Structure P
Amino acid sequence: MQNEAPTPTAQEFAILKLRVTALEEFLAQMATILECERKGFTADRMNAWLDMTTAKMQMTKSATLEEVQALRRLQRIVVG
């Protein structure tokens with residue numbers, strides 16, 4: 001008998017998709033700040049950058065509210 005992974009519900013899939021999108025955006029932002037920050041990379045600078053970019057995402061509606069919330073949750077987990 002072979003064990004099969006359970007099929008995620010539509011809600012579980014949507015949550016997973018938001019988390020993946022947040023991870024992709026977080027990594028893109030981290031790469032940008034690492035490239036551009038000449039004074040050194042710190043958690044405070046990363047938080048300031050992410051605060052600014054997520055505010056812009058909401059203002060320009062370039063990301064959904066759910067995507068911004070997922071990115072902010074990831075920010076709290078990873079950066080603190």
Structure Q
Amino acid sequence: MARLSYYDKLLVAIAGSLALGMAIGLATPVAFLSGLAAGAIVATIFVYEAMFRNPPIPTESVQYKAAAIAWHAFLGLTIVAAAV
């Protein structure tokens with residue numbers, strides 16, 4: 001059986017956070033988009049760990065900056081969608 005690397009585990013945690021938020025939105029009186037937004041906020045902790053505290057690529061990289069912008073744009077859109 002293959003062992004998961006540190007970053008694979010972070011990806012699983014991100015997906016799990018979003019899935020848990022979705023499940024909460026579907027199975028409880030909490031609105032679906034609110035649950036999903038909460039999951040995205042929790043996933044942000046793991047993204048922060050992977051991108052800023054322990055990045056796999058040098059922080060001066062253009063890819064690093066593009067990934068940070070893309071994630072925050074996604075998070076902002078999710079929060080706006082939950083508020084509407």
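One table, with the values for the structure above:
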item: Origin of the derived value 4.6 (distance in nm of label points 7 Å out along Cα→Cβ at positions 28 and 60; candidates P, Q); result: Q
item: Highest-scoring label, criterion being relative contact order in percent (Cα under 8 Å, 6 or more apart), among P, Q; result: P
item: Structures P, Q, by FRET efficiency 1/(1 + (r/R0)^6) of positions 20 and 44 (r between Cβ atoms, R0 = 25 Å, to 0.05): label with the highest value; result: Q
item: Read-out mean count of other Cβ atoms within 10 Å over residues 4-11, computed value 12.6, structure in P, Q; result: Q
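A short reminder: the numbers here are calculations on the coordinates, not readings from a lab. Given the structure is predicted, the values throughout are model-derived calculations rather than measurements. Cβ atoms are built from the backbone, for glycine too; each structure is taken alone.
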